[in-house]
Structure 1
Amino acid sequence: MSLVRAELRRLFKRRLALWMLILVLGLFATVAVVMASTHYSPGPEALARAQASAAEEFEQQQEWIERDIAQCEEAAEAGDAGPRNWPDDCEQIHDWYASEEQMVDWFMPPTFEFREDFGSMITVFAVMMAMFAFTVGASFVGAEWRTGGMMNLLLWRPRRLSVLGGKLVALGGVLAGLTVLLGGLWTGGFWLIAMFRGVTDTMTSGAWQSVGLSGLRALALVLVAGVIGFSLASLGRHTAAALGTATAAVVVGIAGVSMVAGVVLELQFWQRWMWTTYLQAWLDGSVLITDWGGGCVGFDDDGSCVQPTLEIGWQLSGLGIAVVVALVLGAALWRMRRRDVT
């Protein structure tokens with residue numbers, strides 16, 4: 001416990017961690033202010049303006065419908081479907097256009113509906129906190145290697161794995177506590193935004209359970225990012241080793257894979273080879289990939305083509321993340337145990 005307390009003091013004294021925290025808090029505040037200032041409560045006046053605009057748009061649309069029906073009937077008399085492939089029953093053209101009730105939604109001001117919109121805010125929170133955790137985790141151990149502090153610490157306590165494990169436990173505890181605290185403030189802040197600038201009436205116990213599960217997955221992602229950054233910096237004995245690996249993962253894992261798999265090889269469901277797809281599946285619960293160039297696998301009720309799809313769930317993503325963490329952390333522990341630390 002004394003080792004963990006000492007590591008906590010070292011972590012709290014790191015200026016990079018403090019400045020990164022200030023930066024993240026500033027970004028959180030900016031996002032919250034922008035969301036609050038660009039969303040409005042759906043009051044009676046806003047509804048009246050939307051209904052008036054929808055009525056005007058619907059009246060103009062009726063002229064287009066009458067024109068299309070006339071052209072459809074002319075094409076039917078001529079025995080030609082025409083360039084627009086008119087339906088056999090020209091009255092079906094009404095189904096091509098939106099109803100007046102649907103148009104009202106078009107003209108309503110943007111409203112923050114907590115149940116529908118907060119999920120994307122959890123993703124924003126998780127990504128920002130994961131970047132913070134990766135950087136702080138890498139600098140926490142990387143600076144110790146670069147300045148020689150790790151060697152001095154091992155002279156005082158020569159048990160290598162205990163020293164590295166103490167640092168990792170301290171880092172994980174701080175990241176977990178900070179994520180829970182900021183996550184609670186993030187949720188409360190957007191609940192207030194929804195109360196005054198949106199809708200909260202649609203929330204149910206099931207919806208809150210979904211929010212809770214998403215929050216737990218976000219917490220797990222933050223801890224994973226911290227562990228990976230910590231392990232990479234320990235392997236390379238420098239913070240730059242972790243940051244360089246992260247840069248390579250972005251360039252190769254996103255731009256490179258999309259170019260090779262999607263453009264050169266033209267693989268079906270090429271997005272499944274990108275690590276960002278699994279990150280999204282973990283945070284959102286699942287990702288549905290559609291192969292728009294793969295032909296039709298069937299037709300729906302209105303005759304539209306049904307494209308082939310591939311669904312990736314959070315379970316598969318979690319398994320992949322666990323394997324990556326085990327490999328990277330295991331390599332860091334093995335190298336710490338085997339190599340010369342001088």
Structure 2
Amino acid sequence: MKEYLVFFVHRHLDFRFPELDALLTMQSLDPTACYSRDANPLSSPLVHIKLPSEAHAKFLSQRGILVKGVYEIWGHGQTYDQVVASVAAFEERTTYVEDASLSWKINVDAFGLKLSMDEQTSRRERFREILPFKGPVVLSNPSNTFLILEDIGVDEAAMTPQRIFFLRTLAGAERNRGRGGARDLVDMQTLKRRAYIGPTSMDAEMALLMCNMALVMPGDLVIDPFVGTGSVLVPCTTFGGICMGTDIDTRVLHGKNNKTIYSNFHQYNLPVPELVRADNSRSPLQCPMYFDAVVCDPPYGIRAGARKSGRRERTPTTPTHRPH
């Protein structure tokens with residue numbers, strides 16, 4: 001398997017590895033065979049991973065909410081001499097170096113430190129001899145974008161790189177937006193511009209993460225038994241789920257001033273979910289193993305308390321007498 005580097009945004013650290021495991025599981029890959037948590041500390045946003053193909057690597061950006069970018073590793077080490085030697089030993093580089101029709105550019109970045117333009121130039125010059133590209137330099141949308149990346153860390157007073165990488169960009173963004181990855185959805189579906197929201201609407205980034213944790217794939221049947229304003233079902237529908245929601249509060253289901261749950265789905269040109277007014281303490285759903293995923297944010301008594309409809313005990317009904 002080939003080596004790749006996943007560059008995560010440095011937030012929601014506790015969800016980084018669980019989401020990565022979910023993304024690998026969606027592709028029928030064993031996470032323990034692809035990377036080691038012990039070798040990739042949470043203090044660094046970089047995860048060194050092995051995958052069967054470039055398509056598997058690009059999928060991490062297409063679905064990964066915390067994924068900033070995905071890269072093919074050409075070389076790595078603790079010093080620039082080690083990295084240069086590592087790139088020189090990477091045989092596939094000749095395909096990109098010798099093809100005069102491929103445009104290119106090299107970016108320089110560091111996690112934990114801001115590099116000046118002179119520092120960036122000096123780092124590029126280290127690779128001049130082993131990477132004599134025959135194609136033209138194009139700064140806007142070249143055929144290939146390369147990245148020299150230093151991992152300084154967040155607590156390193158000496159500002160000495162712990163790891164240095166030379167990478168080919170596969171997916172993601174130089175500035176994390178507008179490059180087609182799933183990370184763009186965090187801004188596109190923000191609650192700040194959502195048509196219909198309430199006090200319990202789930203943050204867009206967290207709702208997208210929940211969708212990935214539930215392994216929602218196109219065609220999956222998904223239910224939110226506490227649907228509210230539909231904030232959790234929006235990302236599930238975005239990724240192809242066939243969704244249903246229930247809620248005990250008819251007011252939130254019907255909406256107000258021509259704004260309803262359906263308004264959110266129309267806003268993003270998504271199929272609307274099926275909605276049912278239901279009390280989950282006496283669920284009308286009698287179909288075990290029917291749904292592929294249950295994704296929800298249950299009421300826990302802070303913003304919304306638990307409610308029930310009616311106090312009478314339900315009269316047991318035998319399966320043969322249940323209405324069809």
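Among the shown structures 1, 2, from which was the value -24000 of helix-only ellipticity at 222 nm (-39500 (n - 2.57) for each DSSP H run of 4 or more, over all residues; to 500) calculated? Of the structures listed, the value fits 1.
Any idea which of 1, 2 comes out highest on relative contact order in percent (Cα under 8 Å, 6 or more apart)? Can you show the working numbers first?
Numbers: 1: 20; 2: 15.
When relative contact order in percent (Cα under 8 Å, 6 or more apart) is calculated for 1, 2, structure 1 comes out on top.
Here FRET efficiency 1/(1 + (r/R0)^6) of positions 236 and 292 (r between Cβ atoms, R0 = 41 Å, to 0.05) was derived from just one of the structures 1, 2, and that gives 0.50; the source is 1.
Looking at percent of Cα pairs over 23 Å apart, for residues 12-195 alone over structures 1, 2, structure 1 comes out largest. Highest-scoring entry among 1, 2, by percent of Cα pairs over 36 Å apart, is 1.
Assign the value 19.1, calculated as mean count of other Cβ atoms within 10 Å over residues 20-27, to the correct structure from 1, 2. Working through the options, I get structure 2.
Check the numbers for mean count of other Cβ atoms within 10 Å over residues 116-123 across 1, 2 and tell me which is largest.
Working: 1: 17.6; 2: 12.1.
For this comparison of mean count of other Cβ atoms within 10 Å over residues 116-123, the top structure is 1.
Laboratory data are not the source of any read-out in this text; all were calculated from the coordinates shown. Quick caveat: nothing in here was measured; it's all calculated off a predicted structure. Cβ atoms are built from the backbone, for glycine too; each structure is taken alone.
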